[in-house]
Structure P
Amino acid sequence: QYPYQAFKVMHGLWGMGQMMFSKYIVAVDEECDVHNTSDVLFRLCANTDPARDTTIIKNPSDSLDHAPTEQNIGSHMGFDATRKLPGENYHRPWPELLKMTEEAQALVDALQAQTG
């Protein structure tokens, strides 16, 4: 891992054939379960500063996409939702990820089951 690697990966993906039609990419750390929307959204909200961790570029777009102002020319947005590394303009210690204990999770699950 090196500073701003997430942005390099995003731009590399947009340069790969049909991936150029992906409007949004969210880069997350290895331990994030990318199949768990809640986990990805948590990291997107907890680990990003919009000014530092986003990129918007103009690029070819899908001709069937009605959203762009011009046909076949659209934009892409990338989010770096990874832990910040030294050299990524973050000047504080990065906090550890908090997780509920198994007992606390069981209690929450039981309360949710009771309340629907």
Structure Q
Amino acid sequence: MNKKVARLKRARRGRENIKRLAVPRLCVYRTLQYIYVQLFAAEGGHVLASASSAEKAFKAGEALTPIKQAEKIGATIAEKALALGIKKIAFDRSGYKYHGRVKALADGARSAGLEF
């Protein structure tokens, strides 16, 4: 089993637990260059809001380290969620370790007002 398959298995197990909570899900995907986050509805699973470090508006700012980028993306998605009236969410780390950019994104979202 390679690393990607193992990560996807962990992600599937985590999502099963999150579905039982019946709250919107904040899902993270990361690449070597960018980090993406989407807010999914509890029922139906459609995307309510999204943010990424690949967006044109995000790139226009100053150069940031990957950790600072993730914090800023977390704050951005939190602002979008709060604008939709969503305060409580479930954090779906998609099988990634809760460390580095994933942790920074979660901390940024928490500091902007989201509750996990």
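Throughout, read-outs are computed from the coordinates displayed, never taken from laboratory work. Note that the structure is a prediction, hence the values are computed from the model and not measured. Cβ atoms are built from the backbone, for glycine too; each structure is taken alone.
Suppose you compute Kirkwood radius over Cα pairs in Å, for residues 65-104 alone for every structure in P, Q: which one lands on 11.0? Computing Kirkwood radius over Cα pairs in Å, for residues 65-104 alone on every structure in P, Q gives 11.0 only for Q.
With distance in nm of label points 7 Å out along Cα→Cβ at positions 73 and 89 computed over the structures P, Q, the top value is the one for P, the highest of the group.
Figure out for me which of the structures P, Q the number 12, 33, 29, 16, 10, 1 belongs to, where P(r) over Cα pairs in 10 Å bins from 0, in percent was derived from the coordinates. Computed on structure P.
Between P, Q, which one scores greatest on FRET efficiency 1/(1 + (r/R0)^6) of positions 1 and 41 (r between Cβ atoms, R0 = 30 Å, to 0.05)?
The maximum falls on structure P.
Which one of P, Q has helix-only ellipticity at 222 nm (-39500 (n - 2.57) for each DSSP H run of 4 or more, over all residues; to 500), as calculated from the coordinates, equal to -13500? Of the structures listed, the value fits Q.
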